[in-house]
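Some structures to go through are shown next.
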Structure 1
Amino acid sequence: MLRAFTLGVVAFLLAPLVVVLATSFTTLNYISFPPRGFTLRWFVELAQRDELIDSLILSAAIAAVTAVLSSLLGGTLALAFVRYRFPGRELLNAFFMSPLILPTVVIGIALLQFYSQIRIAGVPLSTTPASVVIGHVIITVPYAIRLISASLAGLDRSIELAARSLGATPIGAFLRVTLPLITTGLLGSAVFTFIVSFDNITVSVFLATPRMVTLPVRIYTMVEHVTTPLLAAVSAVLMVFTMGVIVLIERTLGVRRLVSG
């Protein structure tokens, strides 16, 4: 009974993905399921649409920068929260965890209002990719802190202390002993924050400009006027890309090990 229930839940969750993937190969000029025939026409059209390719590249670039920044900031904060006790520690921890509680729509609106008041060299911050990166870092740092904290909490600190007793400086002991031991947590942070950033729409939609549209936002705007399976093809590419990253990590490190640190 439990096995049947589990299979039913999995099928329910995967069904929409299968429908999107199958529809992207249909020969019809409109979205319909079950699909008819088989064609790569919509993927060819996708490759010929410069705005879609530009959005894909922009999303990947923003996600990569976000992953690096979130992992660096999250790693620093995780080290402070796990290793040290100081006044305001719990309050600071709650502050950086708050994006997990606040609706991302609220965060997007707040950032839009904030950015509109800031100019760099006469250029509004809201019109630069940095605005989206900052927004994505805000919503992904909590995940980075949690993943890296798990790695640090499970680490035997006596190893680092032994290195210091043998003459290593605190920084040297951290770089040569601790850092290699938490590499899995750092990679988990980078991968997870990359995926969250790449797929984000609720913050990105408020920060998008005519010249700066991420792929999820592009798909969202296409829904209003595109009725062809091109929309399904774009969604399929986004879905396959995300799943490909997860499979790659599972093959190389293992998702369970990556999350547990």
Structure 2
Amino acid sequence: MGSAPECGARLRFMDCNCRIGTFEAREEAHFTDICSLLTEMEYLGIAEALVMHSWASRWSPRDGNCKLDEMIAGRENLRPCYVGLPAATDELDPPAEFAAQVRSRNGAVRLFPRDHQWEFTPWCAGSLLQALAAEHVPVLIDIGQTSWDQVATVLERYPQLPLILLNTSYRIDRRIYPLFEAHEKLYLVTHSYQMTWGIEDISCRFGAERLIFGTGLPESDGGGPLAQVLYADLSDDEKALIAGGNLRRLLGL
């Protein structure tokens, strides 16, 4: 096992869960520009990030995704996390085009079915999910936006779809362990899964390849998620996978 300080000096962290841009609720934490995000990343020692724009989740996915492209243009250490929608209402490009564009930019897609009033099911979003699976585009979703039954159904129907679960809490082992056992494309973000020996047990049972580092910046503090990986009772190689290696592989970097 490597010590935390020595390991930390070598780890290259990539955050899967960052947000930029403002919305109407001014009391919320915001990164109003790229420089404020990059300053916080440098302070924390996070080298790269997968970034979503607030407009896309809270207002218009199309406009938010376009604004994201504008804000991160030319920043090789920032990768786009676009918000997706089912195809029925034609609010975004056709699913195959949308998925190909995301893959070409080494990006990912985040879904908000509960907030955006649709169902995370094949009957509602099948063409979108099939297109994303065909391109092996990573899909991120909060468990609060869906249900465990819907997650299981999507994993069964689209076995090539990399599905990354966010904001799960730590009381999920009896639900997620059977899904880990059955579906090799299921991944868990670490920052909301903070429990004693939690990531160590998952790494032992299913491999450190199933865990993705994320902070929830700017709403959440980044120190806890960093310490969770740095001080884990895991090998340096396992820590490196969780810190950023797994996400980079999924993004094709």
On distance in nm of label points 7 Å out along Cα→Cβ at positions 164 and 220, which of the structures labelled 1, 2 is highest? 1
If FRET efficiency 1/(1 + (r/R0)^6) of positions 44 and 188 (r between Cβ atoms, R0 = 35 Å, to 0.05) is computed to be 0.95, which of 1, 2 is the source? 2
Given 0.95 as the derived value for FRET efficiency 1/(1 + (r/R0)^6) of positions 52 and 92 (r between Cβ atoms, R0 = 25 Å, to 0.05), which of the supplied structures 1, 2 does it correspond to? 2
Among 1, 2, considering only mean count of other Cβ atoms within 10 Å over residues 196-203, which has the greatest calculated value? 1
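To test your reading of the models, identify which of 1, 2 gives 2.6 for distance in nm of label points 7 Å out along Cα→Cβ at positions 84 and 244 when calculated.
On the way: 1: 4.2; 2: 2.6.
Computed on structure 2.
Identify the structure, out of 1, 2, from whose coordinates helix-only ellipticity at 222 nm (-39500 (n - 2.57) for each DSSP H run of 4 or more, over all residues; to 500) was calculated to give -11500.
Details: 1: -22500; 2: -11500.
For helix-only ellipticity at 222 nm (-39500 (n - 2.57) for each DSSP H run of 4 or more, over all residues; to 500), the value -11500 is produced by structure 2.
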For relative contact order in percent (Cα under 8 Å, 6 or more apart) computed as 31, the structure of 1, 2 it came from: 1
For Rg/Rh (Cα atoms, Kirkwood Rh), which structure out of 1, 2 has the highest calculated value? 1
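Using the calculated result 1.05 for Cα Rg over 2.2 N^0.38 Å, for residues 132-227 alone, pick out the matching structure from 1, 2.
Working: 1: 1.60; 2: 1.05.
Here the read-out was taken from 2.
The numbers here are math on the coordinates, done by the rules we state, and not lab data. Quick caveat, the model's predicted, so the values are computed rather than measured. Cβ atoms are built from the backbone, for glycine too; each structure is taken alone.
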